[in-house]
Structures are given as C-alpha cells and as structure tokens.
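Visitor: What follows are several structures.
A short reminder: the numbers here are calculations on the coordinates, not readings from a lab. For clarity, every value in this text was computed on a predicted model and none was experimentally measured. Cβ atoms are built from the backbone, for glycine too; each structure is taken alone.
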Structure I
Amino acid sequence: MNVSYKDLIINPNQFFAMVMSRKESLKIPGLIVLAAGIMAAVNAYIVGGITAKMMGQLMPGMDTIIAAGAVAGAIIGTLMFWLIWSGIIYALSAVFKGSGGFQRTLECIGYGFLLQAFGTLITLVAATQYVPKVHVTELSSAALQDPAMIEIAIKAMMQDPAMRELSQISSVVTIIFLLLSANIWIFGIRNARMLSLKDAAICVLVPVIAFSIYTIYQMTVM
C-alpha cells in the first residue's frame, strides 16, 4: 500500500494506517527531523552571531567557536528532542497498556516534525529581520578580568527591544506549531501503540500542554 504524504496533514489517521502496513523505517522521519535540525542550525547561527560579535574580541577564534557551538547544538538538540519527546509519549502510552515497539513510536513522532520544520522556518525569517536591529556591546579582552562586565553585556542584549520581540515571536510560533503537530502525533501514537483516540490524545497533550506552559513562563519572565 502506497503512502500518500498529503494525508499526513489533512488525514493523519489514514496516513498512519498506511504506514502501519509497511515495515518500520526511520529513513523518512529521520530526514524530516534532520531538515528541521538544519533550519534550527541556520537560525542558531544567525542569532548566535550576536553573541559571537559580543565575545569576538575576548580571545582569538572565540566568535568561530560560539558560531560552531550554536550550529552543532541546534542539530544535536533537535535530534535529542525527537528521541526524548518520543520516549515521553511512549512511556505515557504504556500507562494505557499500549503495544508496539519504540522504533514504531519514533517513526510516527518523526513524521510530526514536518510541521516543526515549517515553524522553524518562520522563526528563521523573523530572525533575519530582528537580529540586525539588536544593539551589541563588543567586549574587549579586559572583560576576562571582570566577569561582571560580561554578565551586564549579556543582560543588556537580552533586554534589547528587538531581541525581546524576536524571543516572543519564537515562543508564540513554537507553541502554535507544537499544537498543530499534536494532531499528527495523536493519530501517530494511536496507530503505533494501538490505543483509543482518547488515550492517544492524553499521551500527546499532557507533554504538549506542559511544554507550552513552560514556554509561556519563559516568555513572561524575560
């Protein structure tokens, strides 16, 4: 049975029913997650450029190290999020006596990252507009002798109006696309773990709501 990828968005239950008829494979979900990770890496490179510019004069090569760390962290972080998120939902589904292996859960959750990739793309576009507006205080090597200077500079950067707006936009986009992905994940875990729609919804919405509340909290305390 051929899988129609348009159904992933418009009819996820039918999509995952077709996925269940095939042998488990992480190839396509893995590519989707990797694409999301690459876009997150580009976004991290742009936003991390602010810190790189600030710290670039502290010691030779510091800006390169910061940029490379931001890129690597974004890709690894996305892959880890896929694994951890799948693990949380898998563990919750065990409470409802779900059957089916972890790899199948990982596969179905990976497909849901398609919408996460679109959300990251929106955040990336926003970053290109707001990052150039952020005022950056470039630190000299003297700051190494006074850590308080670095702390003050970082705090001022985070409180910059453009940076605050970008962070708020990123948070809102994250929540919106997390909720949109939840619809895919509900039907994915329903099929992967052979649960009722109600039980699958609980397994997905509990971490989604918790993560959304945490994101809102982080946005309000900035």
Structure II
Amino acid sequence: MIKIKSFVFSPFSENTYIVWDEESRETAIIDPGTLENYEVEELTNFVRHNNLQVKYLINTHCHLDHIFGNSKIKQIYNPKFYAPELDIPLLQNATKQGSQFGIKFDDSPLPDEYISEELYLSLGIGGFTFLFTPGHTPGEYCIYFKEEKFCITGDVLFLESIGRTDLWGGDYERLIESIKTKLFTLPDETIIYPGHGETSTIGYEKKFNPFLK
C-alpha cells in the first residue's frame, strides 16, 4: 500500500510530500521545500523513524520554493533525481531569484533524468506516472497514483484556485488547457495534493473552482 505524508515548509508555506510503499519502504521525496536546518531535520527524522528508503527525489516544477531542499536531500540520500527539462532555466537561476527575496540556499544539482509522460517509477510493487501540465511553468508535471486514486498537482491546481501565470514562463490559457485535458479527465474521486494549501478532489474542483466553470 502506498502512503503519503505532507509537510509545510518555508515562508512560502509550500507542501513537501513523502510518498512510500508500506511493505518495501521505498520512498519518493517530492518538491522538498526545506529551507531551514530545522525543516531538514523534521523531514529526515520522519524518514529515519519510519525506516524509509529514499529512492527518488522529484520536482514537479522548479520554482525556488519547491527546490530549496534539493541539494541537501541529494547529499543525504543520493536518490535518483527527476525534474522537468523545460524548467531547467528556473532550476539554474533559483538562487539568484532567492537573493531578490533575501533568501539564501544551496544551488540545486541538475537532475539525473528528465520527467516525461512515458516515465513510470516504481515503489515496491506499485508505482506512479506523470501528466504534462504546463502553464504555471513551461515544464510542470503532475504525479498520478492511479491505483491509490490521488494526484500530486504541484502549483497547477489548488483547492478552489489555480497556479499563478504572471511569473516567467507562465501561460494562463495553457494552464487552463492542462487542467481541463489532463486533470479533469481523471476520476472525480481522485484526491489532489497541491503545492500549497489544503487537499481537494477532482470532482469538487469541477463543480466549485471559480477559474474553471
């Protein structure tokens, strides 16, 4: 059985996710927003106390608040690191962007492999796939756990909201298209775990999201 745990980190209140297979303990850390040392400690303590084996590090997209912890996670666990190819300019310029906010953090390594919709990653006997959902950034992907009926939506779709499109590479029309053609085709009962804020479901967002009526 696949389990998921969320943490809220950094001044951006970013949702960091740990997803693992209960039997094998194989684990993915998704969008590590661990900016401060105590946040890194909170995350690593959870991994240690639950005897998790970190297999993957994944960025849904490469805005700075979702990659603060990339360097430390890679150093500590040496997982295979996946990120969107089209977001590499964001990854490479994140520390410069951070300096504009007075935020310092370690440069992220480059990914070991790029995400694609053809990519399937296993956790124990289960696994997950990726949905290409650009608009908030040029390369963002959502992460879909079909059997478990949940989707990690990064900054694409939130509870009664959507991702910003006024940042570099943002495209409002493309974001709306991504949501309607990739996320709203998922079963209504699919739980969404967004990059900020509370969980929701696909069915709820179809009915009540004011940007998508």
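Visitor: Out of I, II, which one gives 31 for percent of Cα pairs over 31 Å apart as computed from the coordinates?
Guide: Checking each candidate, the match is I.
Visitor: As an exercise: distance in nm of label points 7 Å out along Cα→Cβ at positions 82 and 106, calculated from one structure in I, II, equals 2.3. Which structure is it?
Guide: On the way: I: 0.9; II: 2.3.
Comparing all candidates, it corresponds to II.
Visitor: Which of I, II yields 42, 29, 17 for Cα extents along the principal axes in Å, for residues 18-113 alone, as computed?
Guide: That value comes from structure II.
Visitor: Hey, relative contact order in percent (Cα under 8 Å, 6 or more apart) derived from one of I, II reads 28; which structure? List each step's numbers first, then the result.
Guide: Working: I: 28; II: 15.
It must be structure I, since only it matches.
Visitor: Can you say which of I, II returns 1.8 when distance in nm of label points 7 Å out along Cα→Cβ at positions 74 and 122 is computed? Please list the in-between numbers first.
Guide: Numbers: I: 1.8; II: 2.6.
Structure of origin is I.
Visitor: Shifting gears a bit: One of I, II was used to calculate Rg/Rh (Cα atoms, Kirkwood Rh), for residues 138-201 alone, giving 0.95; which?
Guide: Of the structures listed, the value fits II.
Visitor: Which one of I, II has semi-axes √(5λ) of the Cα gyration tensor in Å, for residues 130-169 alone, as calculated from the coordinates, equal to 23, 10, 5?
Guide: I
Visitor: When helix-only ellipticity at 222 nm (-39500 (n - 2.57) for each DSSP H run of 4 or more, over all residues; to 500) is computed for each of I, II, which one produces -27500?
Guide: Comparing all candidates, it corresponds to I.
Visitor: Supply the structure label, taken from I, II, corresponding to Cα extents along the principal axes in Å, for residues 10-49 alone with the calculated value 34, 16, 9.
Guide: II
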